[in-house]
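Engineer: Scrolling down, you'll hit the structures one after another.
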Structure I
């Protein structure tokens with residue numbers, strides 16, 4: 001004897017039944033569950049779309065709040081940044097230069113996020129994944145030229161890609177010669193001393209070379 005399985009509760013009903021005896025759901029000929037299966041797909045899609053939409057709305061709102069609670073770089077400051085990016089592009093960092101030139105919002109005062117986290121003694125700070133870079137007064141005053149500012153921006157470019165301090169310092173120190181930023185030329189500058197100190201903290205493996213095992217591996 002044929003029967004119909006309820007698509008809602010799973011109860012097996014008589015073949016001639018029009019509705020489920022347990023939950024009173026309508027029964028189709030052959031007990032087909034296709035309508036339920038077909039309707040579940042749009043339902044899941046709607047839920048996923050809702051979640052994605054809410055996340056996107058949250059991120060966009062957070063991005064706007066970072067901009068609203070900080071000051072934008074002036075035209076003169078953006079010109080200084082542009083020259084440093086030019087250095088990166090000329091020295092073979094075209095991908096990093098593109099991101100820094102076209103995808104970043106440059107600020108010159110702390111947003112609520114930076115004020116909460118704190119960036120003591122920093123030249124710059126990056127808010128990942130919002131592509132917001134805050135440039136502090138020392139970024140404009142301390143580097144001796146555009147090459148040193150390019151070094152700072154290269155560090156921030158690694159953060160823009162999601163890298164932490166360890167990788168950012170390690171990669172910048174590894175790539176410094178490509179930038180023309182060497183101890184011979186810049187070894188006495190404040191930026192060199194600062195970056196070297198922090199690189200030794202975050203990437204000590206870069207200073208275990210030479211006969212003493214304590215030399216810079218990239219000099």
Structure II
């Protein structure tokens with residue numbers, strides 16, 4: 001922990017990191033607000049129902065509490081592990097912003113109605129019945145799986161990469177078993193996460209060598 005504090009202290013002295021971190025933090029806040037407002041709009045639209053051969057093989061099962069236990073445990077672990085490395089934390093934050101922007105574009109261009117037999121995936125943290133609308137049309141692509149994939153791409157250790165990859169696979173299975181997503185939503189999520197990661201890395205990597213205490217920065221300097 002003292003080493004991570006030193007990394008943040010050193011990183012904060014670098015003007016590039018300080019400016020980009022504050023801008024990205026503000027950008028994250030804005031994109032989350034825009035996403036919530038946009039999802040309310042998405043729920044008012046009609047869409048297409050896709051024929052999904054995989055979902056037709058089994059009835060839906062209510063697994064939302066298991067699903068969110070995996071999702072939020074993974075997000076907490078990802079946040080804590082990335083917080084040890086300032087640059088990688090910044091990179092993950094920017095990748096998440098890009099990923100959410102891509103998701104807004106996809107939702108706008110591809111309106112879908114929920115799969116047959118859908119059991120609503122009520123998020124206990126942001127979707128309280130009677131307080132916020134229960135979202136059922138925010139389908140393509142799954143941000144829950146994309147978030148786990150982003151943690152796998154940005155993780156510093158091989159064991160963590162494997163863990164987050166398994167988490168992404170588990171969440172995929174749980175969402176499909178609940179008929180909360182189409183199969184295409186699940187398959188596309190890691191692909192969009194990788195694109196978002198690549199864009200964020202391209203926007204950030206050129207200044208890696210300026211940032212003390214970053215594993216990637218050390219590699220760049222070597």
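Engineer: Kindly point out which one of I, II the value 35 was derived from, the read-out being percent of Cα pairs over 27 Å apart.
Structural biologist: II
Engineer: Can you rank I, II by FRET efficiency 1/(1 + (r/R0)^6) of positions 109 and 157 (r between Cβ atoms, R0 = 35 Å, to 0.05) and just name the one with the largest value?
Structural biologist: Once FRET efficiency 1/(1 + (r/R0)^6) of positions 109 and 157 (r between Cβ atoms, R0 = 35 Å, to 0.05) is tallied for I, II, the winner is I.
Engineer: Supply the structure label, taken from I, II, corresponding to volume of the Cα convex hull per residue in Å³, for residues 5-60 alone with the calculated value 72.
Structural biologist: The structure behind it is I.
Engineer: Can you say which of I, II returns 12 when relative contact order in percent (Cα under 8 Å, 6 or more apart) is computed?
Structural biologist: I
Engineer: Assuming -22000 is helix-only ellipticity at 222 nm (-39500 (n - 2.57) for each DSSP H run of 4 or more, over all residues; to 500) as calculated from a single structure, say which of I, II it is.
Structural biologist: II
Laboratory data are not the source of any read-out in this text; all were calculated from the coordinates shown. What you see is a predicted model; the values in this text were computed from it and never measured. Cβ atoms are built from the backbone, for glycine too; each structure is taken alone.
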